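What follows is a set of structures to go through.
Derivation of every value follows stated rules applied to the coordinates shown; laboratory data play no part. In this text the structure is predicted, and so the values were computed from the model without any measurement. Cβ atoms are built from the backbone, for glycine too; each structure is taken alone.
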Structure I
Amino acid sequence: MRTRYLDLLFFTGFAFLLCHELDAVAQAEWRLLPFLSGMNDSDAYVVFVALHVPLLALILWWTGSTVLRTRRRSQLLVDAFLVIHAVLHTALRSHDDYNFHTTLSEACIYGAAALGLIHAALSIRYRRH
């Protein structure tokens, strides 16, 4: 039963990231990414969205694995990404093209990071017992 609750916690944090990605399209986040920032907006938008399809499919497949060990390890890696992602957003706050200053934007970014930290801590704690 504990595994089901940990999964719910993980996928809630991941849902915050997915909501951030919706917001990222509205905020033209590609302007902050080195490999897309030099492109015109219409082309960068297409590449940004298109890259999310295989990336999200892989993450969903991997973190939802029926092999518990694989699921836990992949979820911990995503947890780490959620925290690193929030740190990067904090570092980019003064960038001219940074548009994630609304309460909704920050809730998605930092909510994902907070849930990632909590999920990782609980997963590690329960794994030891």
Structure II
Amino acid sequence: MMTFELTARRTDSRGSIVTSKDASLIIDTGMSGRPDALNPVELLLAALSACIIKGIERVGATLDISYDSVHVALTAHRPVNEARIADISYVVTIGTDADSTRLDLLHKNLMKFGTIYNTIKSGTTLTGTVVAASR
């Protein structure tokens, strides 16, 4: 079993600081919001994007897919009067010459082995595509 640890501490009425390992991140936890920090939904999307990019790093080499860039665009929808995310959609654009068959295989691996991906998918509709960008 792997263990992950993180601490969060409120710094003022607008924000908090999260610390794990040697990294720290200011987060938006205030009611008025703050443009210089990620709010909880954005943190969830950031975790999903990191999961996708890390998965590409891992699986891309196994599938012999060379690439020079990865861009992940995510959109989440939250019902106005409900405390949940209804759905998340994504488009992963990879700078590669790989054909659509190889990209489909890459996508299947991302969906199968992504820890954050599967955690979110278990309670939220999650849809997306992986496409090639011309180099």
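Computing mean count of other Cβ atoms within 10 Å over residues 87-94 across structures I, II gives 17.4 for structure II.
Determine which structure produced the value -10500 for helix-only ellipticity at 222 nm (-39500 (n - 2.57) for each DSSP H run of 4 or more, over all residues; to 500), calculated from the coordinates; the candidates are I, II. Computing helix-only ellipticity at 222 nm (-39500 (n - 2.57) for each DSSP H run of 4 or more, over all residues; to 500) on every structure in I, II gives -10500 only for II.
Each of I, II could give distance in nm of label points 7 Å out along Cα→Cβ at positions 23 and 103, but the derived value 2.7 comes from II. Computing Cα extents along the principal axes in Å gives 51, 27, 20 for which of I, II? The structure behind it is I.
If mean count of other Cβ atoms within 10 Å over residues 7-14 computes to 18.8, which of I, II did it come from? Source structure for this number: I. Comparing distance in nm of label points 7 Å out along Cα→Cβ at positions 39 and 95 across structures I, II, the highest figure is found for II.
Of structures I, II, the largest value of relative contact order in percent (Cα under 8 Å, 6 or more apart) belongs to I.
Which one of I, II has distance in nm of label points 7 Å out along Cα→Cβ at positions 15 and 111, as calculated from the coordinates, equal to 3.8? Going through each structure in turn, the value belongs to II. Here the criterion is mean count of other Cβ atoms within 10 Å over residues 31-38, and among I, II the highest value is seen for I.
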